[in-house]
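Given below, in the form of structure tokens, are the structures.
Where a number appears in this text, it was derived from the coordinates with a stated rule and is not lab data. A quick note: this is a predicted structure, and the numbers were derived from the prediction, not measured. Cβ atoms are built from the backbone, for glycine too; each structure is taken alone.
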Structure I
Amino acid sequence: MTDETYTPPKVWTWNKENGGRFANINRPIAGPTHEKELPVGRHPLQLYSLATPNGVKATVMLEELLELGHKGAEYDAWLININQGDQFGSGFVSVNPNSKIPALLDRSGPEPIRVFESGAILVHLAEKFGALLPTDPARRAETLSWLFWQMGSAPYLGGGFGHFYAYAPTKIEYAIDRFAMEVKRQLDVLDRRLAESAFLAGDDYTIADIAVWPWYGSLVKGVIYEAGEFLSVHEYKNVLRWTDAIAQRPAVQRGRMVNRTWGEPSSQLPERHDALDFATRTADKLTPAQ
């Protein structure tokens with residue numbers, strides 16, 4: 001449907017009452033809203049995040065590196081509650097001026113290195129540890145191509161389809177139809193590729209899979225948006241096969257728990273400071289579901 005009564009004004013102004021689930025944290029300006037320093041743990045890698053699909057990329061990557069035996073990938077994962085505006089604290093903005101999770105502070109060298117944007121974090125860690133990113137030029141190019149495909153495609157899934165289908169205060173047929181069409185096209189792109197190979201970049205699991213899985217795997221399994229029937233996700237059999245295979249990886253199972261504060265208590269680990277946290281967490285350590 002189209003609102004025939006709306007004509008865009010000559011100059012847009014910020015309407016704080018525009019509604020929607022995230023209206024209280026959306027704003028047209030950058031920078032911090034309050035002073036708040038970030039905590040720092042004992043490991044060289046400090047992650048500040050939440051277990052949204054973008055956050056899961058970083059924690060899965062770190063757990064995969066640990067699974068491969070890279071002890072230097074030990075990390076502290078601190079919870080950034082975006083619903084409460086933690087991403088606008090001065091300390092977080094100093095690590096990520098874009099005020100989005102995840103953000104990584106690599107303190108392993110003489111000077112701390114800030115890394116923001118989930119794709120940049122994956123590449124930084126892959127190159128730092130020499131893992132999950134092929135060195136052969138053709139395979140590396142294929143991996144990075146799918147990584148950047150995800151970075152360019154996911155906004156249509158999240159901010160586009162997800163927003164208008166699940167979160168917008170009013171349902172707009174044109175917007176939902178437009179973004180549903182695009183998401184199904186993306187699923188078809190993935191399904192055709194995964195008909196050719198076990199993983200996105202070929203026979204080997206890479207950062208491309210780590211980037212794409214939290215978004216599109218969660219979509220086809222109904223973890224985000226509960227739109228499986230609406231999008232007929234059963235049609236994408238290769239995506240479903242790939243999704244299930246990745247979900248069985250121990251590092252993925254651990255990584256998706258970190259910085260999670262909703263769902264079953266057994267699926268939550270709001271903060272992670274040691275590998276033993278997975279085994280020793282108890283109900284009194286869990287925060288209420290958000």
Structure II
Amino acid sequence: MIERFGATLKLLMASPQFVVSVACLSIIGFLTLFGPLLTPWEPWQIDATKRFAGPSAQHWFGNDEFGRDIFSLIVHGAQISLVVSVFSMIFASVVGAIIGMVAGYYRGAWEVLAMRGTDIMLCFPPMLMAIFLVALTGPSITNLVFVIGILFIPRFARIAYSSTLSVAEIQYVEGARAIGARNWFILLRHILPNILAPLFVQFSLGLGSAILIESGLSFLGLGPPPPAASWGRMISTAQRFLSMSPYGVLWPSIFISVTVIAVNLLGDALRDTLDPRVRNRMK
């Protein structure tokens with residue numbers, strides 16, 4: 001197991017996509033965790049004398065229409081965006097993996113019900129469904145996590161389902177079933193470890209989409225309510241004053257773009273490394 005992990009890590013480190021994405025995400029993660037220690041300004045601290053001020057030694061990213069420090073707002077918004085995206089993907093991956101594994105292993109009526117349900121959910125545009133669900137449940141960080149997680153459950157379920165179908169036919173799974181091993185033991189011990197790779201890839205790719213959905217909802221006023229800062233709400237508010245100062249729109253747009261691109265590059269690198277079919281085609 002350790003040798004296999006070392007070999008996989010060596011392949012990943014040889015991928016420029018992986019190195020660049022990890023470097024970008026490490027910087028964003030560092031700013032998210034330690035950014036509040038780098039600036040003395042609170043994100044909601046108003047200073048009317050510095051409205052629309054440009055970058056300076058005191059305010060690295062400038063000030064917004066209320067004189068608030070944009071860097072502090074960016075850091076606070078990063079915490080919200082990353083928390084919502086990561087926890088929504090954890091929720092979606094756990095629930096989706098359970099649905100897909102059970103459907104692929106037991107087959108029958110449960111398979112038809114679960115897979116047709118995911119097909120129906122995939123018919124609706126994600127942003128449209130997100131707007132409907134958030135408007136129904138109310139804007140809050142907790143609701144955003146569950147709403148975005150629900151949107152991605154079908155993707156994880158279908159990946160887990162198709163992977164379980166192939167793994168369930170392997171001889172050692174049939175052998176475990178023949179000697180009387182319990183179904184839950186077979187699912188956790190023999191099937192789950194063999195379908196983790198595609199789930200990890202989908203997890204990383206889903207993070208970028210989750211950040212975009214959260215930013216889009218915040219832009220429309222359906223994100224976490226004030227005083228919580230959000231990249232999407234920053235853009236929505238600052239766009240009205242774009243002719244006076246571009247920094248309120250520029251910086252959150254840059255951070256959203258860099259984060260999403262880095263996460264997608266990470267997902268591509270994981271797919272190229274963990275999927276043997278893609279890896280063989282690249283040789």
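When percent of Cα pairs over 19 Å apart, for residues 147-234 alone is calculated, the result is 55; to which of the structures I, II does this value belong?
It was calculated from structure II.
For structures I, II, calculate percent of Cα pairs over 24 Å apart and state which one comes out highest.
Working: I: 54; II: 58.
Largest calculated value belongs to II.
Ranked on distance in nm of label points 7 Å out along Cα→Cβ at positions 83 and 267, which label among I, II comes first with the largest value? If you can, show how the numbers build up before the last one.
Working: I: 1.5; II: 2.4.
With respect to distance in nm of label points 7 Å out along Cα→Cβ at positions 83 and 267, the highest-scoring structure among I, II is II.
Tell me which structure, out of I, II, gives 1.8 once distance in nm of label points 7 Å out along Cα→Cβ at positions 195 and 219 is calculated. Please list the in-between numbers first.
Values: I: 1.8; II: 3.5.
Computed on structure I.
If relative contact order in percent (Cα under 8 Å, 6 or more apart) computes to 21, which of I, II did it come from? Before the final figure, lay out the partial values.
Numbers: I: 21; II: 25.
The value was obtained from structure I.
Comparing FRET efficiency 1/(1 + (r/R0)^6) of positions 67 and 203 (r between Cβ atoms, R0 = 30 Å, to 0.05) across I, II, which is largest? Walk me through the numbers on the way to the answer.
Numbers: I: 0.95; II: 0.15.
Comparing I, II by FRET efficiency 1/(1 + (r/R0)^6) of positions 67 and 203 (r between Cβ atoms, R0 = 30 Å, to 0.05), the maximum is at I.
Just checking, which of I, II has the largest value of Kirkwood radius over Cα pairs in Å, for residues 91-226 alone? Walk me through the numbers before you get to the answer.
On the way: I: 16.6; II: 16.0.
Max of Kirkwood radius over Cα pairs in Å, for residues 91-226 alone: I.
When helix-only ellipticity at 222 nm (-39500 (n - 2.57) for each DSSP H run of 4 or more, over all residues; to 500) is calculated, the result is -11000; to which of the structures I, II does this value belong?
On the way: I: -11000; II: -25000.
The correct label is I.
Can you rank I, II by distance in nm of label points 7 Å out along Cα→Cβ at positions 187 and 251 and just name the one with the largest value?
Numbers: I: 2.9; II: 4.8.
That would be structure II.
Out of I, II, which structure matches 1.00 when FRET efficiency 1/(1 + (r/R0)^6) of positions 43 and 107 (r between Cβ atoms, R0 = 30 Å, to 0.05) is calculated? It would help to have the intermediate numbers written out before the result.
Working: I: 1.00; II: 0.05.
Structure of origin is I.
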